[in-house]
Structure 1
Amino acid sequence: MMILITGGSKCGKSSFAEKLLQNISENKYYLATMKPFGEDAHQAITRHQEMRRNKNFITIEQYTDIDKINLPEHSAVLLECMGNLCANEMFQEDKIFYPVEKIIKNLNFLHAMTDMLVIVTNEVGMDGISYSAETMQYISAMAELNQKTAQIADTVIECVCGIPLVIKGEIPC
């Protein structure tokens with residue numbers, strides 16, 4: 001099963017994603033994609049580590065190339081988050097790479113290895129503001145990535161004010 005959880009920042013996506021996996025005790029992985037750049041990133045990483053404490057997650061830090069991960073059969077994975085993964089794939093060294101097809105291929109690969117794949121993503125293009133060309137390319141990539149992932153996901157949920165709203169499929173028991 002593939003579940004996509006979307007919403008704005010600080011809307012409860014991560015907490016809800018972790019709750020979906022709370023009853024799984026073995027082979028439960030947290031796929032962390034945030035590169036620790038700067039104080040804000042370190043604070044976010046620390047906050048998420050604290051949220052996962054005592055929840056039996058095995059953390060894998062993989063900033064790009066998620067198809068390189070080896071998992072045992074019948075694993076459950078929480079990918080946190082697709083926005084970071086997209087940025088990491090897109091902005092490497094001095095070049096910009098449009099990563100949508102690569103990430104979709106890698107999500108399908110990861111999904112085939114797992115019993116449950118929960119993906120947290122962000123809505124980044126809703127403010128209507130024009131940004132630099134590079135940022136607009138990222139927003140475009142995220143929009144396409146979210147749409148394509150929603151198409152292949154079994155369930156799509158938007159978190160609003162901490163409330164999960166089912167857009168497609170149903171929340172597993």
Structure 2
Amino acid sequence: MTWPKDKRENLDAFYGRHLLAANGRPTSAWLSEHLKNFTAPYPLTLSWDLNAQVTKLYCHKLVGESLVNIFEKILAHYGNITEVRKARMHLYGGVYNYRPIKGSNRLSTHAWGASIDLDPERNPLGKAHDPNAGMMPIDVVEIFEAEGWKWGGKFQNRPDCMHFQAAT
């Protein structure tokens with residue numbers, strides 16, 4: 001799949017322009033038309049609540065199959081869930097979240113359900129990638145990039161190593 005450019009007009013054209021309710025949030029009609037639950041190939045754990053398991057990925061319907069494929073490849077790469085957990089690739093920071101980019105008025109690609117954050121604790125916003133500090137495994141970056149996803153660790157102004165997006 002060729003993902004759209006990370007510009008509002010391209011994201012709106014590809015993923016659907018948000019229809020907003022009176023509260024400033026997307027309408028239930030927009031959500032039901034564009035977002036869908038996809039079953040994760042292995043259980044994820046909420047990064048902020050290690051007792052909470054996530055088995056469904058609520059994301060844009062156009063990225064769901066790609067995201068499931070990525071997680072299948074991560075599982076195959078590590079061989080089993082124990083090794084996935086050792087690599088911290090089960091620590092889930094979220095997909096859909098209607099919000100702006102931190103410190104900006106511009107909508108995040110999370111607002112279209114076209115981004116995911118993994119292992120936020122070891123990959124904080126603004127910290128340059130350091131593989132010796134247990135940050136995002138390059139093998140995982142390569143799996144996402146093979147699906148056309150962009151890694152936030154390569155953002156020029158402010159790295160975001162936890163972040164992957166289906167937008168270039």
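Coordinate-derived values only; no laboratory data. Source: prediction; values computed, not measured. Cβ atoms are built from the backbone, for glycine too; each structure is taken alone.
Structure notes:
- Answer label among 1, 2 for the case where relative contact order in percent (Cα under 8 Å, 6 or more apart), calculated from the coordinates, equals 36: 1
- Each of 1, 2 could give distance in nm of label points 7 Å out along Cα→Cβ at positions 21 and 157, but the derived value 1.3 comes from 1.
- Structure responsible for 13.0, with mean count of other Cβ atoms within 10 Å over residues 53-60 calculated and labels 1, 2 on offer: 1
- For the structures shown (1, 2), distance in nm of label points 7 Å out along Cα→Cβ at positions 13 and 101 is largest in 1.
- Structure (1, 2) behind the derived value 0.95 of FRET efficiency 1/(1 + (r/R0)^6) of positions 37 and 133 (r between Cβ atoms, R0 = 35 Å, to 0.05): 1
- Answer label among 1, 2 for the case where helix-only ellipticity at 222 nm (-39500 (n - 2.57) for each DSSP H run of 4 or more, over all residues; to 500), calculated from the coordinates, equals -12000: 1
- Set 1, 2, criterion distance in nm of label points 7 Å out along Cα→Cβ at positions 5 and 109: the highest-scoring structure is 1.
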